Structure I
Amino acid sequence: MTDNPSMDLTPEALLAGIRETRLVAIVRGTDGGAAAKAALAVMDEGFRYVEIALTTPGALEAIRAVRAAAPDGCFVGAGTVLTEQDVERVAAAGGQFMVTPALATSIQESARLGIPVLAGALTPTEAYEAMTRGATAVKLFPASIGGPGYLKALRDPFPGIPFIAVGGVGLEEASGYWQAGAVAIGLGGPLFGDAGSGGDLAPVRDRARGFVALAAEFDRRTAAESRP
């Protein structure tokens, strides 16, 4: 039994979907209304999982708006979720998954409620601790500190931990993280630019299509290489 108010997205379903799409979008800005429009724009272009950072003014209203208008099969969550109270507020607004920048009490609270949570961690100890607290996956943040080589080193002792590389990951870096074993990459500035603060959405849509196409091509190439 679960107290999860967003029963349409279980931790298992989120992890399976992220593995399939390889992409998570991260909206952060100064305008909740603009953030909602940006989230919906990348959903239109093929992204299925978008988080809206709670540091964005009006983030909860933006989550409500995206939840109401999201295409079928698309899900909205919240980023920078730190406290038990944050979890409660996001869940009440319709947020379907939680994302943290670090180890925080929000991880245990999300897990208790059955809500998927991507927990921020950097070191081996933090990654292990995140999973013991009930994380669905570990958000390796900021991934750019060590790059794909560091991720590969982390995965050697922890092959069962699903890692999502976030922070300084753009179109040119994406394949390197996937090759190193990341189940997905998280995309903020390299995808959205200033769209979360009211910037032009046209280039965001172009970049979104580029990332979706890159993920599909990586899967095709990987499948071809694995054939006998």
Structure II
Amino acid sequence: MTSTDKPVSPLRQRMIDDMRMRKLSPKTQASYIRVVKRFAKFLGRSPDTASTEDLRRYQLYLVDSGISAISLNANLTGLKFLFDNTLDHPELMAKMHAVHEPRKLPVVLSREEVARLLTAADNLKHQTALSVAYGAGLRASEVVALKVSDVDSQRMTLRVEQGKGSKDRYAMLSPVLLERLRAWWKFAHAQGKMLPGGWLFPGLDPIDRSAPVNSPAPSMPPPRLRG
């Protein structure tokens, strides 16, 4: 521990252990910890001393601060984990209720708007990544995690590993999007930026280091992406 490190309180460590036991994702764990820290700051003391009235005051405080329904419910979910699981006091959250989240239709861009969006990108890599995100309905985190081997031109699919909810799924691949990917592959491969077994949109490190080190890399580009 360095001089700048702060010791972790027993309560936080127990909550972290509880989240690890349930194999919550690192992102969810960090979110829950932030929620509890904000509540502790509002309370002015340790959260394990909170009462039902304290929690009621906190929800009113969040509502009056203009927080969105999504953020409010996320706060309640994090607090519910703390009181239900770590502190074993589910009765304290009994009167805390999630609020209704308004359902709105998504904004659908016209073909002209999509074309302007893609041309606004300053290079082929970013243009192709945006095309994949929009054309296949992928999140940014899913796009950057794609590997060359995830493109299957025979089945016309993209394999998305550990997307939302830590689930694998397949996204549909249109012929237009496949041609964009092939153009990007040829360009990147010619410059030595895209390697067998590597990322589809490589950054500083083009290789997926999570792949088995003893697995032989193919000497030719993956045929499923080639024209």
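Every number in this text was worked out from the coordinates using simple rules, so none of it is lab data. Computed from a predicted structure; not experimentally measured. Cβ atoms are built from the backbone, for glycine too; each structure is taken alone.
Computed over structures I, II, percent of Cα pairs over 21 Å apart reaches its largest value in II. Which one of I, II has relative contact order in percent (Cα under 8 Å, 6 or more apart), as calculated from the coordinates, equal to 22? Computing relative contact order in percent (Cα under 8 Å, 6 or more apart) on every structure in I, II gives 22 only for I.
Given structures I, II, which gives the highest value for volume of the Cα convex hull per residue in Å³, for residues 149-188 alone?
Details: I: 59; II: 76.
For this comparison of volume of the Cα convex hull per residue in Å³, for residues 149-188 alone, the top structure is II.
Going by mean count of other Cβ atoms within 10 Å over residues 21-28, which of structures I, II comes out largest? Evaluating mean count of other Cβ atoms within 10 Å over residues 21-28 on every structure, the highest lands on I. Here FRET efficiency 1/(1 + (r/R0)^6) of positions 181 and 197 (r between Cβ atoms, R0 = 30 Å, to 0.05) was calculated and came to 0.95; which of the structures I, II was it taken from? So the calculation was done on II.
Of the structures labelled I, II, one was used to calculate distance in nm of label points 7 Å out along Cα→Cβ at positions 85 and 109, giving 0.9. Name it. Intermediate results must be reported in sequence, preceding the final value.
On the way: I: 0.9; II: 3.7.
Checking each candidate, the match is I.
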